[in-house]
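So, here's a batch of structures to check.
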Structure I
Amino acid sequence: MNPELQNIINRLKVELQNPLPGEKVHQKMRSPDLNSEPLPANIITRKGGVLLLLFPQNGKLSIVFIRRPSFMKYHAGQIAFPGGGFEPADKSLRQTAIRETIEELGVQSNEIEIIGELSPIQVLVSNYTVNAFIGWSQTYPSFNFNHSEVDAMFTIPLENFTNRGTLQFQEVETHLGMKKFPGYSVNGIFIWGATAMILTEFIEIYKRIM
């Protein structure tokens, strides 16, 4: 195990216990073309959990992303973190995030250590409140993604997202037609929407310890 990477993880564990940036940074990744008003307080949203999984790759910290299949009702073809909806058998949203990651990416439960949690995000188009958890694997995970749930998988070094050049505005297809979104353009993929909000909050926290 690389001591430098483990030291970063240990510092992240501590920093994730401090007040989170939350909506302040989420707002940066919302489309200027869309109404970003939150859902009314009396609206009941479905609950979901996703996992931002960190792991060593070529001596650096990397993150895994997936591309959702094109046949999905919501978020078809989008780049996302592994995760999904809360199910009655889940004891918590943390368990939801781990279960979905295992189902989608084929990793083993003993490869995942949860080191913290980010601020919840409302995903208006699918009426979900999503809780994002930060996971850590001390070794490169045993990825074997499920082709029925995942169209493609990408591992990207964390340092790529600290480069301001990766932040761009691009037009993307939404349920309301083509809209311009801020996001991260890396390795030929564009990360936008809720995934970009989660990633932006995590990067803000990561920068605090570097």
Structure II
Amino acid sequence: MSTMPTFAAASKALAQSGRRFYDRGWVLGTSGNFSAVVSQKPLTLAITPSGAHKGQLTGQEFLAIDGTGRVPNARRTSAPAHGARNAVKPSAETLLHLLLVRLRGAGAILHTHSVWSTILSGRHAGAGGVAIEDYEMLKGLAGVTTHTHREWIPIVPNDQDMTRLAGVVERTLGQHPAAHAFLLERHGLYTWGATIAEAERHVEILEFLFETIGRSKEA
């Protein structure tokens, strides 16, 4: 079992991920959100504040939230992100992060808004998901040892009601226990890992595969 990072270490690592993802065009504007578990008892996550520009994260912007999604004592953990003036609220999608910690035992959750994940999540919404198989890059997903693996990535309709959306995501992932990720329709990718490094690897693998199938005739 991996050792959990401190709040400061998790914030710094997630900020570095954000800057890399921004440079790749995966979290433009204020899109996306990131979190990592820094304590199990009591459950505490380091999470991006609402409205943070991921390309300008320094690690000082992150908030510590408890298992209910609240910032203890309603105090700012650190300074607001550039472009997120007076930001004191955690990500609007905090409930999804907490759900993935509970359902998947995730140590880190990363949400991106790339062009290809957005296109494919709309294009394949009617099928309920995207199937990816026979690609060598699939071996970058945790537990996958062969290119003949078939990865099914469910697509969930987007919803601004986070409680309702969390319920749909929970039911969907319950139907697909082997899934490493899911897509929100015309929105973006959610993936996770035991560690920040593993979750970031999953983003890189899946974004590569989305672009590959998006550019090919099979999409």
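When distance in nm of label points 7 Å out along Cα→Cβ at positions 111 and 135 is calculated for each of the structures I, II, the largest result comes from II.
Work out which structure the value 29 belongs to, where relative contact order in percent (Cα under 8 Å, 6 or more apart) was derived from one of I, II. Attributed to the structure labelled I. To test your reading of the models, identify which of I, II gives -10500 for helix-only ellipticity at 222 nm (-39500 (n - 2.57) for each DSSP H run of 4 or more, over all residues; to 500) when calculated. Going through each structure in turn, the value belongs to II.
Out of I, II, which one gives 0.10 for FRET efficiency 1/(1 + (r/R0)^6) of positions 7 and 31 (r between Cβ atoms, R0 = 25 Å, to 0.05) as computed from the coordinates? Of the structures listed, the value fits I.
Ranked by distance in nm of label points 7 Å out along Cα→Cβ at positions 15 and 143, structures I, II are led by II, which has the greatest value.
No lab work stands behind these numbers, since they all come straight from the coordinates. Just so we're clear, the structure is a prediction, and the values are computed from it rather than from any experiment. Cβ atoms are built from the backbone, for glycine too; each structure is taken alone.
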